[in-house]
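What follows draws every value from the coordinates through simple rules; no lab data is involved. Model, not experiment: these values are computed from the prediction. Cβ atoms are built from the backbone, for glycine too; each structure is taken alone.
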Structure I
Amino acid sequence: MSSFFWKSWRNYLSSLSSSQRPRRWHRLELEQLEDRIQLSSAGLVDHPTYILFKPPGNQPYQTAAPTGFTPQQIQNAYGINQLYGTIGTGTGQTIAIIDAYDEPAFVDSTDPNFINSDLHKFDVQFGLPDPPSFLKLNQNGGTTLPGTDPAGAGNPNGNWEGEEALDVEWAHAIAPGANIILFEANSDNPSYLLAAVATAARYPGVSVVSMSFGGPESSSDPSSNNVFTTPAGHQGVTFLASSGDEGSYEPPPNTTTVAVNYPAASPNVIGVGGTTLTLTANNNYSGETAWGNGTNSGTQGGSGGGISQYESEPAYQKSVQNTGRRTVPDVAFDADPATGVAVYDSYNNGSSTPWGQVGGTSLAAPCWGGLIAITNEGLAENGLPSLDGPTQTLPDLYNLYLRKPGDFHDITSGSNGAYSAGPGYDEVTGLGSPVANRLIPDLIGLPVHIVLNGATEGTPFTNATIATFTDPTGAHPAGNYTVTINWGDGTAATTGTVVSAGGNKYTVLGSHTYLNAGTYLLTVTVQNTATNIAGMATANLDVADAPLQGFAQALNSATAGFVSNALVGVFTDTDSTPRPTSHYTATIIWNEGNGLTFSSPGTIVHLFGNTFSVYGSSPYSFPYGGLFPIQVVVTDVDGGASVTINSVLSVADKTAIPPLVPQALADTGPVNAPFVSLEDALTNFLNAERLFLIALAFGTPAQKQGTFGNLVNAFRAYEAAIFNYDMKLPGT
């Protein structure tokens, strides 16, 4: 953006010839893109939102050594270096930077020339590690990069290469452990920039998208808001955009409404405004004011902000304003060029004087992007997903502001022209700048993990491990925590016990008895009473039915007799809760032999405690002696636990069958083997007939078919016995 307020800038332009004038952005026609993106012209052609600090007296702004705040000063000022443990570098996260045109002084970290790149030299100067990965891609995610900005190198009014140097170096300075991908759009046409945003949002690993560009909003902007949402199936993505560097824009013709910058005005994007930061002699935070006095002051720039003309008021802002419209910004960060930061930019400044001091909300947006990457790092360390900007990050920021305003530096003085900073939320600095050592742990919360993986009804557990949690603010006495456990079964919530597991890790113990089997929603809520940081976890807990124990019984019966109301089994429910007999069902499976089985319901009778007996009657008589298995299946109708009791029925041998042919009618001699063979054949035939009739009444088709085959075979054997021994039936 310009280095002057709008009116002064217009007067300055009018004094120049056309060849002297820097580019003035005009509305362009949009090119047709993929159908999934609805594009907006976004007012003017989008432009970068950074400002070079130009010392008074026309002194060179390019220097051989760094000028401006260093990464260590900024990290110390905002408490970033006070984060506990390993959290604080953005490790494992990927920040996507969206800009236009190529920055040739930045090369991929896998390129052998990376050691000569501006990013590496920036890191060497300040003792920072190089990012785990730095990658440049085009707006579609390919490796064929666009050309450089037509404005040319060394343009004192700024170009996209200067923007890229600022964005990459300072996103990295805030989160040095994060991967960085620079997506370079073909030009500053909004359609190309939005295409790059869409590509970045769906790129694997990306959790933060930073956009240091924009222009006055237009009526078509809301149609583009869907671009700033997490793609389906992707981890959560937070989108951030600079609010602009020209304070509050002049009111458009025929209206008193002050325009705001888009895409910062999108309700799906964190709009980041600017402040003037001051430090003590020891580089500690001293204070901030809103950056600039707006377009009416004649000073160098100012924090963009105001009330949107086209975006409705999002739900998360209703607690801080009631305009009915989206207001910008949401948060703020150092942006005044006079309190700007050191940027290594050899493309614009040359290799002998590569340093410049740079400000603008272009600094604020990637720095906040680094803070979100650090937050996502903390979530990931505890197995939680990265934040989704529209549904989590933005609402969380406003909710935290209401609950814990100390997470933000409240900026109460300064103006951007139409709006002034004051206590609480304002349209210049939003909620304020970050107190990172408080804000980031609160965004992470106390990550609680429920580790209890099951229980059994009626079986009490005492001081069992229910959950674990970590505290991102550091190690605290176990007594600083309160834990509430809601068991989900309708009983009153109980208090858990916290035990230190070393460092900032803790274990939650609890005692309970589930009376009934089922699935219950277990909720564990933890709060640190010293820091007021809290966390909660829920999980579905499966409570199994208590096992049933069965005891077999031995029964006796006579041949061709029915079993009537006999004790066929005894069982005990190990559940300690008293249960009625209606809590169970019993099925008795009778095995007659020859593959035939039939079932009948059992009658359950209470004996004592949770011990019950099962009685049953057979549906048929047993035709011959032997041992016959009886299976008694008992089921708990509420929980589904079951037990099979393997009892046995002893059937006495039948009495001997008398000879079928009187001895006097025999050919010769007493009853002998031929008579016995005939008797056995007849017995088999009669038994086969009986089994067939039973199967015909109760059996399956296969059983019917099998018993019919047995009947035919038995009849043929009986017929053969008659003719083989030349016997005659009585009366023939």
Structure II
Amino acid sequence: MRVNTVLFQGLIVASVCGSSITAFADDSVKVKPTQMVQGGVGLIQTPTARMWEEGGFAANYTDNGEYRFWSVNLQLFDWMQATARYTDVRTRLYSDVPSFSGDQTLKDKGLDVKFRLWKESYYLPDVSVGFRDFGGTGFFESEYVNMSKAVGPFDFHLGLGWGYMGRSDDFTNPFCEVKESFCTRPTGFSGRGGKIDYNEFFKGPVAIFGGVEYQTPWEPLTIKLEYEGNDYSEDRAGPLGQDTRFNIGAVYKWRDFDFSLNYQRGNTIGFGVTYQFNMNTIDQLKIKPPPRDLSQRDAPATIADVNKSRLYNDIHNRARFVLLDADLQEDKATFYGRQLAFRDTNEAAERVGRIIASEVPDSVETYHLIEVGVGGTLLETKIDAEGFIEAARNENLDSEVSDFITRENPSEEVSEAFEPSTESGFSINTNAFWTQTFGNPEEFYMYQAGLLVSSGYAFNRNFSVMGSARITLFDNFDKFTFLVDQDTSTLPRVRTRVREYVSENQIGLDTAFVSYQDKLSDNIFAQAYGGYLETMYAGIGGEVLYREVDSRIAYGFDLAYVKQRDPYNQFSFLDYDAITGHASVYWQPEFLPDTQLSISAGQFLAEDRGVNIDFAKRFDSGIVVGAFAAFTNVSSEEYGEGSFTKGFYISIPMDLFVLKPSKGRGLFPWVPISRDGGQLLRRPIKLMDLTESRAPFYN
């Protein structure tokens, strides 16, 4: 056994002693977790077992001699942390061909994930297991198990690392006793990169790493001392000198920023900056009218005495419920429309309910709010008037307003009574768009920003025509010249010609199509569409969706025939067509709160077949973070670099940026490498979006 016995014993003693004196620790001086060099909660070069609070988000930049790192770190759950990273290797060119690389240095993508196995208690430490750079070329591929224990202003950490973090080879891999194949770690990566190489996990040499953090009496300053497990003999930047395995550093906190300075390997100075916030707790001050006060309620005597003009205007202006029809009777009041502003369904219903309660007589026993959508009525929110008014006036301390609000399918009677004065009309709206890509040979970061101007005309509740124009305001996609014509992929070019589509037309026709939508039964919705469906494809298609009110699961099926549009003539087509379609399941599992899993199996644009899996997590602020991957019958070699399609996105509610309530959203996608396998048609309208009010996830 080859191990630094003194250090190992010292760290063990420190951790054990920490358990015995924790009773004297002051929780107020505990070390707050900070980011390490490569992103993720840790010391300097090594992770700790610590986690942030759920929803924690950090964007990091660090500079460490031969390497620069850009990373984002997200605490998806209180037991799971994920990191996405770009690495700039200053000592190497982008490729082995200097004329192609130009002055671009080598860039690499990496993904890390860490899971808490045991949460710190009075006697026991936090225990976590993690996987670094587990999908891709594996520059820094590692697995580790570590523990952390707080003792007053100190936080002690100790772990075992494999792979990059285990190259100091302190002792023989204990898994060798289980199976001989664990004694040696395979080299290289499978496919064309981007795949998870499970066969390498926990194999090869093992090293000890750890250290201590000290929260100084000066609150903004934290000091770090680290002992790492890498010897830097096989780094991607080339063998690096290491005069010592000890690193030392400091972190200075200022508002939402952390500034770090460190001295690594006994010969390298590093520095970095982190911006952080919490996706659960972030909010925006809102200017909105207070809910209607019912303490001085003075209701009219009969329905005939109702001031309908005031009632309808208040519902629109103060509750942002756009009325399309209304039916006032002596015993019930029904209102048909759409909620435009309030994302919280209970808040939205309560605001409308309070206004109705203040304007209608006591004879009205129930209020019915009918959300109108696909082919007619989508959702009925029923309010029990007597209980609602008592709760709103705090006359019953054992109940809440929400106890008297129920959501259900609109009854046949309610649906048939919907007779708006008009069902036709124009609509127009403008949204900003932002397209981005990282890690290109011509320029590391490319972007395109502009406006998407959309308009439409509804002939009736079922049939409409819609279109949108994309106006580019500024971009640098003119530098994007790599067309991958010589790539080894044998698939048709269904997406890799994206450069031509985004750079050829500063003002372009994005979509222009007709749509027919209908509600076939209480829970079944359908649509058919045809025209220019997205920037790259036109065609015809249809979709059917089964979705119950407030159900955690929905089922859908879509099918389309498409032709590829000509990037050089927006109204012409290329000689490529395909049939694409999928059977889909949308599931919000109870065991993973505030998450949605979407699984779609079928045929993709390149006529490859397989499954696309999308996982989305919603935070209390309304921010949704998601990841997706498509696995098809195309081999890694046929697919090309990246081995399979995968990507990430963040959906941000617009009311985090404005002073008034709003239901709009902005989407920021990140696709590490876009190739032609596993590509979905970007349908202009999806029934899951149109029926969102029946089982809200995004709003």
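Here Rg/Rh (Cα atoms, Kirkwood Rh) has been calculated and equals 1.33, so which of I, II was it run on?
On the way: I: 1.33; II: 1.02.
Of the structures listed, the value fits I.
Taking 4.0 as the value of distance in nm of label points 7 Å out along Cα→Cβ at positions 124 and 652 derived from one of the structures shown (I, II), identify that structure.
Numbers: I: 10.8; II: 4.0.
Clearly, the read-out refers to II.
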For which of I, II does helix-only ellipticity at 222 nm (-39500 (n - 2.57) for each DSSP H run of 4 or more, over all residues; to 500), calculated from the coordinates, equal -6500? I
With volume of the Cα convex hull per residue in Å³, for residues 324-411 alone derived from the coordinates and found to be 161, which of I, II does the value describe? I
